[in-house]
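The following blocks contain the structures, represented as structure tokens.
Please treat every number below as a calculation from the coordinates, not as lab data. Everything numeric in this text was worked out from a predicted model, so none of it was measured. Cβ atoms are built from the backbone, for glycine too; each structure is taken alone.
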Structure P
Amino acid sequence: MVNAILKFAACCRTAGYRVSTSEVIDCVSQLQLVNMLNEDEFRSVLRANFAKSRREQAQFDRLYHLYFHEMRQDIDLDDTDSIIEKMDSVLDQLQQQVSGSQNHQAILDFLSGDPMGFLEMIRRLQTEEIDMGQGKKFNLGPVASRLLVMVQLNDVKSRVERILEENPFHFAQETRRTLGRRFEGQLDRAYEMLLREQRPNNDAIRQVRTHEQYLRQLGDRPFSSLTPREIEQVREIIERLVRKLKDIISRRYASNKHGLLDVKKTLRRADRYNGVPMEIMFRKRPPRKGKIVTLVDISSSVWAAARFMLNILYSLQECFTKVNSFVFVSGVAEVTKILEEEEINHAIEKVLKEVDIDYLAQTDYGETFRQFKKDHMDVINKKTTLIIIGDARSNYFHPEDRILEEMREKCKRLIWLNPEPESSWNTGDSEMFAYKAHCHELRECRSLNQLVGFVEELIL
């Protein structure tokens, strides 16, 4: 193991790390305190001694994986000694064909399991400076050097294929296939190292973004791919959006309450009496607040988007006459009271725990519409905007789209928000095109930006 550590330290130095002799000694002594058969502990000791900062850790991880995993010659081989001997025979044949080239020699050493020369060549390419004496300021020099190495890699690859095809060592067909896979794998790693553009890792950097940039970047992410931390950030953005919309609505109604002079109507009315007396005319009140009914699919495929929609609507309840909410999987249940009495985030958790719905059942839109028609159809009238949030995937059950048509006839506006990309509609068990004919509006709603755009149009 000491020899392996010494060779790995040499590889680190070749790749540009400053690894001192005392650090190698400390590493060897510390390895005696851990279980070296536990790779996590083994790697942690090496990483603590050889990677001086967080900026070096990412490069160290790549080098560790290369040396202790990818460069090993004895993985997944039943006849290890025999295969290694045959690889050495092919490499000896290559050595005779390409002797004299330093880069070719580094590539052959890499194929034999010694990455030192190839790492040194990559480091030279990465640190190659521009010759300012010739007045060149472009990056063509390093690019040309990389292209030269790539040509040499291609040359070695074609020579290996030619040797295995001509088969001067009389290898069996299965042996040739095995050797071909091994050489191809090693050459692919060499290509990757050559083409990978190394940059210092700096996870601790603080990048300052404006609110608009922050919102746009996070707002384009699909709800289903958000991490727990990003979910909290989305909630903060929603809170700021809600405050903004409330301010706009309150100013609209406040100005109307105190009266906003309508100059054109006032002058036209005064013209009847030559301006005496003058009757002050005010603008009409804005449209009365609407009523919202939401029908939300809370199956796992839709819930990520649905909870944010409920969050916004219930934060803006004063902007509507009434908000009635229903959730469903195979059956439907009303959750209006829970959402009104609890803080919205707690209410959403309570809905998942206390509502009498089988969350593990197969989603059935037809059964949902049948139950809604039987028990809750009276909540819909001509002042109601009905919002359905779901992917319309009904597991091949009857879609009952005629009931959706009846719901459309009873309400003022029927809007369907689908959290799937439009390219997935009407594929598999989706009944979206059957429901599409009965909707006033159909929207893809997979991200915060799409949801925010819909809510702003609905409110303003």
Structure Q
Amino acid sequence: MGRHAPHRSRSDAGSSTPAADFFARLHDQLGPEVDGLAEALATPPAVSIRAHPAKWGAPTGLSNIPWCTHGYYLDERPSFTFDPLLHGGCYYVQEASSMLLEQAVRATGLLHEPIVALDLCAAPGGKSTHLRSLLHSDALVVSNEIDRRRQQVLVENLWKWGVGNTVITGAAPDKLQGLPGSFDLIVVDAPCSGEGMFRKDPFARAQWSTDLVAQCCTMQRDALDHAWRSLRPGGSLIYSTCTWEISENEAQVARLVAMGGTCLSIPIDATWGVVRSQREGVDALRCYPHRMRGEGFFLAVVRKEGNTTVRQEAPVPRTLEEVSVSTWLLPKCDWHLMERDEVLHAVDPRWSGTVNRIKMALPVLSPGIPVAERKAGTWRPHPGLALSTDLDPSQFTNVPVDTASAIAYLQGHALPAQDADGVGLVTYQAVPLGWVQGAGRRWNNRWPAPWRIRTQQPGAPRVSWSR
């Protein structure tokens, strides 16, 4: 979902939304429909998830989101925290409108190409995980987040999604000047005034003001200028927000068109309720919750002038001695290993040169699949490896658990055992979760402390597929 601009304090935001200004501006867009929108904003939002096609087949009986192959509506909001499959990266809880990204990527014609893609404003990871499932398995996805408070959430979500050829960076947009013309596809899910999230986030409504809109326009323009320079000729930029402000949406895209870009039409079905906008000479999509089952959203695709060719890179030989840990991965390639902060990351050798160039330009948080971490002078399996789709589970002792034991594990408890020894891989319904270390009559827990479930009882019904 398009993200809000950085929150101001509640004292700065004021005690209430200047509703008259907000609805007056919307009346210029919607006319009498604005009353229907106001009513929709007072109703509960839809609940939806996007399944991981390589890890989980969503249960039957769920209502499919028509514009997203693996998106589903739920009838109620359950206690996701107490579903082990969520922690195993089997699905992502995501707002339905933002799943229109699938249609935008299709419109670029890059869906089946081994491209280099950048998600510039990536946290908490919804669009990056979606891109990683949509694009060719040999494509490289760079997922970037400038906000340090949000970076760890992004890392956790991408490691749990567990698809390779993913680089996580933490750079301001201006750092892209070191990577001119480097990306075939860039997604800018820009910080915005957050109007489309009013019924999900009361503070988004409380902090709205015309000054905030102007502040967001400046940030969006800056991000787009840097992204445009880093887009390869012939490449495509996908721009989205969760606001309805024309100055934050069509006006921003119109600037790219003025620089030689061409709007690509995103195909939609009239039954979806998505609105096609052609303001400012821009072909774009708008989502309004009184028209469809989703939140407010804006989406457009612009192609940069020129021709692009898919690159071919020569593999770079592995340079580290600790190659034995690569046996923990499926032998799909001759994995190249990179060390960062005493963690070995596996990179597909076809992208090792590109990753090295990215490391020279941007601060890299994770250059590839986290395979091993150094503890007491030895390498042991990294928590992210257990969740990777490139893990070779046959290399480890399988420790299957039921729901109650899985929850106990995710809370940080040891698991009972008989003659437990070595490293064990905890699995739930055949889905890998994480590591345990054998200690005779118990398996010691190695689920990362920051990821643990802190509450003791679910505060809502359990997910329908585990009842």
Structure R
Amino acid sequence: MTQKNTVDIAHVVETQERSWFTVTLFVLCALVMLADGFDNQALNYAAPGIIKEWGINRALMTPVFNISIIGWMAGSVVFAMLADRIGRRRAILLATTLFGAFTFAVPFAHNLVELSILRFCAALGIGGGMPMAVSLITDYARSGKRGLIITLLYLGYTAGSSGGGLLAAEIIPAYGWRSVFYVGGAGAVVVGIVLFAGLPESIRYLALRNPTSERILAYARKLKPSAQFADDTRFTIQEQARTGVPVRHLFTEGRSAMTGFLWLALGFSFVTHFFLSQWMTTLLTDEIGFANAARSQALFQLGAGFSWFFGWMIDKKGVSVMTLTMILGAIPVAALGLAVGMGAGTGAGLTMAMALVSGLLVLGGNIGLNAISSMIYPTFIRSTATGASFAVARIGAIVGPLLAGVLIAVGTPIGTIFLLGALPMLAAGVACFMLNRTITPEAAREMSLRSALSRH
């Protein structure tokens, strides 16, 4: 028997059935993350070859790295706002095309100025692709499983960034530094073609912005085949679109405090994240040897692979999980400074253990916070909120390594450096606590965790 009435899209999403449609959607979004992960790290792998061929001081690569981060931040905001205007699908396709084309063009650079311009343009697309993929998968996920699904999606980025290193180790010695960009650019183009053929638009976005679209019915039938929606079924969503600049709405209707504390939590946590990511190997080498230092760095990065656990916990317990995670994350980071002081024997083993635990809490916690940024805002600004959060996090990514460099330059003891590097995690914990206290009733409904998110 067919159904001929008005149907709430949110109900369709919440009661969706297992299908190849949702599996395919997840795989396609993971491909975006994978391509972004590879292209985002490509310059790091190619830098030694560029320095050698062009005969430049390695310090001159710093502006190129920094402008890539700035491009990433700008892309996160620009494409996020664009996606809330033209749709997630179009924004993802545009971002993928942009970073693929300019990544492929990088090998044609002849100097640092040209390289910086090309990397900036590529980074615009890289910054735009990731948050849009997260936003799209969020729109299709059940509220009770959003955290888990979003954090699982980040495994695609991890595979792209780490797998890119393995590939680069093979092709750069044989074919030169340009090869990694040819592969990255070509791969992004292939991903773009696949996305164009199979990536759906957000069903929530369509219901909000274009409720007469025939695609809504097609997607609803794929999400819930047993409902047998009739051709004349009308779909609605219990939200209202807003006019004006999307970023403005992050600070209206009681969202100001919530947005501010979310951004503080992300910014502080990324200070520690990127301090460890960029300086750990260098700081540990003189204490426990290069091999053990490299292993410690690898174990730290391995922690990101367990971020799904935090997504699962967020679904169960809410934002309070992140408060505890951030505070606990400070302990192993500070302990790294104590462990290395034990020497290359016992200290090496303890250092690697603390590096792994740091990765679990710091990297896993960072990904959990990014998941929250796409879970607590309504559909009409979800992309903007996600992109803005990604951009703010990158401020911490710049500040962390910079502060560490200053501490190293003035001769700060290694134990003190790690101790100071742990403090931003405590600040992030406080920000998470305040986020949980200032979260809006609307956000609680978005996460369907009233009991866990209610203010006391």
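Data overview
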{"read-out": "Value 10, calculated as relative contact order in percent (Cα under 8 Å, 6 or more apart), assigned to which of P, Q, R", "value": "P"}
{"read-out": "Answer label among P, Q, R for the case where helix-only ellipticity at 222 nm (-39500 (n - 2.57) for each DSSP H run of 4 or more, over all residues; to 500), calculated from the coordinates, equals -26000", "value": "R"}
{"read-out": "Mean count of other Cβ atoms within 10 Å over residues 183-190 - structure with the largest value, from P, Q, R", "value": "Q"}
{"read-out": "Computed 0.55 for FRET efficiency 1/(1 + (r/R0)^6) of positions 191 and 231 (r between Cβ atoms, R0 = 35 Å, to 0.05) - originating structure among P, Q, R", "value": "R"}
